[in-house]
1. Of the structures labelled P, Q, which one yields 14.4 when mean count of other Cβ atoms within 10 Å over residues 86-93 is computed from its coordinates?
2. With Rg/Rh (Cα atoms, Kirkwood Rh) as the yardstick, tell me which of P, Q scores highest.
3. Looking just at mean count of other Cβ atoms within 10 Å over residues 70-77, which of the labels P, Q belongs to the structure with the highest value?
4. Upon calculation of helix-only ellipticity at 222 nm (-39500 (n - 2.57) for each DSSP H run of 4 or more, over all residues; to 500) from the atomic coordinates, which of the structures P, Q produces -11000?
5. From which structure (P, Q) was relative contact order in percent (Cα under 8 Å, 6 or more apart) calculated, if the value obtained is 18?
6. Using percent of Cα pairs over 18 Å apart, for residues 78-165 alone for the comparison, can you identify which of P, Q gives the largest number?
7. With distance in nm of label points 7 Å out along Cα→Cβ at positions 94 and 142 derived from the coordinates and found to be 3.1, which of P, Q does the value describe?
Structure P
Amino acid sequence: MAERKATLERNTLETQISISVNLDGSGKAELETGIPFLEHMLDQVARHGLFDLAVNAKGDLHIDDHHTVEDIGITLGQAFAEAVGDKRGIMRYGHAYCPLDEALSRVVIDFSGRPGLTFNVDFTRASVGGFDVDLFMEFFQGFVNHARVTLHVDNLRGENTHHQAETIFKAFGRAMRMALAEDPRMAGVTPSTKGVL
C-alpha cells in the first residue's frame, strides 16, 4: 500500500504555514498556530480521524485570526488532496454524528472532486476561548475549495458554544476517516461511474 502522506507550505504576506498529514496515522497532532481554541479543534480532527497532523502557522494575529484560520483551512485541504492521490480504492463517502452533552452535530463528506460547502450552524455565542466562531465557516470553506470535497456540516442542537464546535470537529474527523478508508473490494478502482474524481 502506497504511503498516503503530504507536506505543504503556504507563504503569503499575511501568513506562513506548514502542514504535514498522514492519512494512515494514529491520531497524533503537533500544533503551533498561536490560536489555542483552533488547535483544540484540530486535535479533535487528528484524534478522531486517526490522522497524524502537524500544523505550524505564523500569521498576522495582531490584526485578527481571520487570515491565519482561513489559510490553515486552505493548506490543510491541499495536503489532504495530495495525500489521497487519485482516490482509487477509497470509500469516498463518509458521515458521522457526534454528541457532547447537550450538543449534537452531523457531518457528511464526499471526496467528489467538486467543492461545495453547506454549513448550518447557529452558534449560541459569538466567541469561545477568545475565538470568533464565525471563522469556522472560513476554515471549512478554505478546506472544501482546496480538498475539492462536498461537505455538509449541521449542528442539530446545542446550547454551549464550545460543545457545538467540538461536536462539529469530532464528526468532521470521523466522517473523513470513513470516507478515506480503503476498501479491499475497490482496490485500484475509482469509486465513480465516471471513472474519475
Structure Q
Amino acid sequence: MALFRTFPSSPMLPVLYRGGLYLRMPQLGDFDQWAELRAASRSFLQPWEPLWPADDLTRPSFRRRLRRYGDEIREDSAYPFFLFRQSDDVLLGGLTFSNVRRGVVQATTLGYWMGSPHAGKGLMTEGVRACLPFVFGHLGLHRLEAACLPSNASSIRLLEKVGFKREGIARRYLCINGRWQDHILYGLLADDPQG
C-alpha cells in the first residue's frame, strides 16, 4: 500500500487499488483535471449536490479545499479521495468519508461524485469497495453511513450492491440544489456481508 500527501506538512493517506482503479488523496496537480471534469459534469451533478460557490472551480478555491482536507485528516474528522483509472491516470470522480465520530459511535459518512463521462459503468461501485478495508481496518470504524435522494436510482443501486442496508427516511435531511430534501438513509457495519 503506497502512502500519499498533498502538501509537505499534510498527513499521509494510503493509496487504494481495485480492479484497474486507484484512489488517493487529492493534490494540487489534480486541479486542471478536476476543474475540467467538474465543469463538464455540472448539469449532471447539480441535482444531487449542494449549490456550488461562485468561485468553486478556481485554483485559489481548490487550494483552500486541499488545506481543509489536510486539517480534517489531522483532526480525524474526514478523509477525501479522488478516483482514477490506473491505465491512464484519468480522474473519474471522488469519495469522502466525513463526519468521523469516535467514542461509542465509531462511524463515518460516505459521500461521492462521478464525472458524467464515467457514470453508469460500475466504477464508483468498485471505488467504494476499494475503500471498505480502509474504513473498517485502517480507521477501525464500526459503521459506514450514506444518504441519497429517493429519486437517485443510480446511488440506490450502488449502495445496495456494495451491501448497505436501507434504514429509513430522514425528512428534509440535506440542502441539495438549494432545497431541503428528504433522503434515504443507509448503513453498512464492519461485520455485514459486503457485495
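1. Details: P: 17.8; Q: 14.4.
It must be structure Q, since only it matches.
2. On the way: P: 0.96; Q: 0.93.
Going through P, Q one by one, Rg/Rh (Cα atoms, Kirkwood Rh) peaks for structure P.
3. On the way: P: 23.8; Q: 14.9.
The structure with the largest value is P.
4. Here the read-out was taken from P.
5. Working: P: 26; Q: 18.
Attributed to the structure labelled Q.
6. Details: P: 48; Q: 43.
Across P, Q, percent of Cα pairs over 18 Å apart, for residues 78-165 alone peaks for P.
7. Working: P: 2.0; Q: 3.1.
Corresponding structure: Q.
Only the coordinates and a few stated rules stand behind these numbers; no lab work does. All values derive from a computational prediction rather than experimental measurement. Cβ atoms are built from the backbone, for glycine too; each structure is taken alone.
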